[in-house]
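I've put the structures underneath this note.
Only the coordinates and a few stated rules stand behind these numbers; no lab work does. The shown structure was predicted, so the numbers you read here are calculated from the model rather than taken from an experiment. Cβ atoms are built from the backbone, for glycine too; each structure is taken alone.
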Structure P
Amino acid sequence: MNFSRALQQAWLRRGALAWLLWPLSLAYGLLWRLRALAYRQGWLRSERLPVPVLVVGNVVAGGAGKTPTVIAVLEHLRARGIAAGVVSRGYGRRLPAGGADDVREVQPHSTPAEAGDEPLLIRRRTGVPVFVGRDRAAAARRLLARYPATRLIVCDDGLQHLALGRDIEVCVFDDRGVGNGFLLPAGPLREPWPRPVAAVLHTGAHPAFAGFTARRRLADHALRADGSRVALASLGQQPLHALAGIARPQAFFDMLRERGLCLAHTEALPDHYDFDSWKPRQHLGFMPICTEKDAAKLWRVAPQALAVPLRFEPEPAFLARLDRLLDARL
């Protein structure tokens with residue numbers, strides 16, 4: 001087991017490694033509190049936008065279902081006729097050299113290296129304007145200038161980005177909850193919890209504490225690189241090579257098996273894996289199958305691969321709560 005995986009395991013309980021790192025977490029917590037105080041006192045500037053801002057994020061390191069939540073929220077907003085846009089840092093993209101302006105609009109033909117895999121997935125799945133930039137407020141200003149009819153900005157993964165003012169915060173958790181409850185690096189917490197948020201949404205099957213829930217399931221089809229569909233049921237017992245460069249690859253593999261697919265091989269890769277060094281002939285003869293998030297990168301080296309979309313359905317009570325919050329601000 002590599003150090004990263006050992007650390008992930010240590011974050012689930014208060015064992016020897018967690019206690020060894022605990023003094024560092026105290027220093028981290030002090031720095032976090034000083035930073036938060038600086039924003040509250042106005043020593044550091046938090047920019048307010050002319051439209052409401054909804055932040056979807058989490059307080060634990062690693063993926064917890066933020067991007068599926070953003071997509072589900074955007075689909076709900078479209079059903080209500082609310083024009084929204086998305087800003088994101090665009091984790092994993094290549095930044096321009098020399099401190100140049102890194103804000104850019106994500107287009108359907110953008111590459112993951114230009115946009116980041118998650119913003120690209122959001123853009124392709126929803127069709128809404130998506131802008132990426134280290135400075136989310138600058139990205140939002142650019143979005144509003146380009147799309148002035150936008151009534152709401154959704155910030156993907158921005159709970160800790162205090163430079164952007166916000167009106168509504170949604171905090172997403174998976175089945176890990178807050179892990180061992182320690183701050184980084186002794187635990188998974190990016191900031192102290194609990195703290196006030198408008199809504200807590202649990203994306204796993206076994207919520208660790210109170211909050212709204214969501215149902216996750218795979219679509220009934222997989223996508224080819226040309227956009228055509230293949231019914232999962234048609235794959236039968238065809239041996240497949242499943243790959244996943246996400247925070248919890250095993251969850252994807254389990255969902256594939258639950259759909260009756262035959263996984264001859266599974267390959268768990270680091271989150272946001274770029275596939276540049278992946279060997280496409282490693283399992284010659286088995287059809288590669290991956291997450292929709294990984295597809296844009298994998299298709300460059302394995303154009304025959306199949307990608308399975310995730311269907312994510314927050315409970316109606318969460319959407320009703322969101323509607324009440326939005327109606328009070330729009």
Structure Q
Amino acid sequence: MELLKDPFGRILHYIRISVTDRCNFRCQYCMPKDGVLWIDHGRILRYEDLLFLCHVLKDMGAQKIRFTGGEPLVRKDFTLFLKKVREMFPSMTLSLTTNGSLLAPLAEDLLSLNLESINISLDTLNPERFKMITCTGSLSEVIQGIQSVAGRSKTKVKLNTVLMRGINDHEIPELLAFALKEDLLLRLIEFMPLDGGVWSKERFISADDIIQSLPESELWREEASEEAINAGPARYLINEATGQRLGIIAAVSHHFCASCNRLRITSEGEVLPCLFSGKGVEIRDALRSRDEEKTRQGIIKAIRQKPRRWLDIESGKEHMFRIGG
């Protein structure tokens with residue numbers, strides 16, 4: 001029996017694990033304006049719990065783990081933890097999602113771990129607009145972080161841009177030029193209705209509209225390579241003139257639920273069947289008692305609750321920073 005197979009036959013071998021709910025940014029599409037209450041430290045999974053979780057997941061057939069936050073690099077000794085994961089699970093595919101602001105001082109350590117990819121959020125190249133979107137962030141620190149890891153190893157560096165109408169949608173040409181110059185893969189992401197407190201229908205831009213707005217849109221064609229087809233939720237385009245690749249993630253207008261291979265685990269040990277799940281399955285106690293069977297059964301229970309598509313469940317119950325994207 002395939003332990004990571006859901007009721008619709010999808011194999012969930014890609015696990016996203018949040019290591020903290022805390023973040024040094026307050027992005028307007030991620031957190032509500034009136035602030036949030038951080039999860040008590042006693043409820044956050046310890047590194048020892050996370051290592052045990054990785055062990056259980058690997059035995060269940062997981063092939064890839066992406067560590068997220070909040071912002072994972074704000075957690076003390078995170079790179080030492082990641083090094084331990086690599087030592088214990090040398091064959092596991094490991095990736096990281098970060099806002100890039102704390103990346104530069106840690107670049108050498110991270111690049112030495114043979115990560116598959118580092119995904120970095122970059123929603124604008126305008127310093128004032130960056131400050132407006134993130135509330136607390138410094139664009140120069142993020143650019144420095146990006147350049148500290150770009151093109152320096154086999155680790156793929158991807159830029160994730162959430163497009164919002166009237167905010168940053170006019171910056172697509174500049175973002176494309178920056179990605180081409182730095183030899184990075186830019187991915188343009190639809191604004192997702194995860195939280196009614198931060199989502200705005202007026203700011204939503206569909207993937208079709210994004211593609212139509214690309215500079216010299218007639219030069220962009222869908223990439224048909226095996227890598228592009230098997231690259232997860234993104235639809236990849238390639239520019240016939242420059243050879244530049246571009247990812248479009250259409251989670252709302254052209255959802256990819258039929259091919260979803262993901263399971264999410266929050267920093268307090270809740271397994272979420274779907275990004276839009278309002279409630280998951282708690283496994284923190286099982287992890288802390290090192291009960292492999294109970295941990296496995298909790299994960300299986302969550303998998304059995306995975307919906308056929310996100311539209312089949314009530315969304316907007318949790319903030320993005322607590323899910324880890």
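Give the label, chosen from P, Q, of the structure having the highest value of volume of the Cα convex hull per residue in Å³, for residues 79-246 alone. The partial results should precede the final answer.
On the way: P: 188; Q: 136.
Biggest value here belongs to P.
One of P, Q was used to compute helix-only ellipticity at 222 nm (-39500 (n - 2.57) for each DSSP H run of 4 or more, over all residues; to 500), and the answer was -10000. Which one was it?
Details: P: -10000; Q: -7500.
The read-out was computed on structure P.
Identify which of structures P, Q gives the largest calculated value of distance in nm of label points 7 Å out along Cα→Cβ at positions 87 and 143.
Numbers: P: 0.8; Q: 3.8.
If we compare distance in nm of label points 7 Å out along Cα→Cβ at positions 87 and 143 over P, Q, the biggest value is for Q.
Could you figure out which one of P, Q the value 61, 53, 47 for Cα extents along the principal axes in Å was computed from? Before the final figure, lay out the partial values.
On the way: P: 61, 53, 47; Q: 56, 43, 42.
Source structure for this number: P.
Of the structures P, Q, report the one carrying the highest value of FRET efficiency 1/(1 + (r/R0)^6) of positions 23 and 295 (r between Cβ atoms, R0 = 25 Å, to 0.05). Please list the in-between numbers first.
Numbers: P: 0.05; Q: 0.40.
Largest calculated value belongs to Q.
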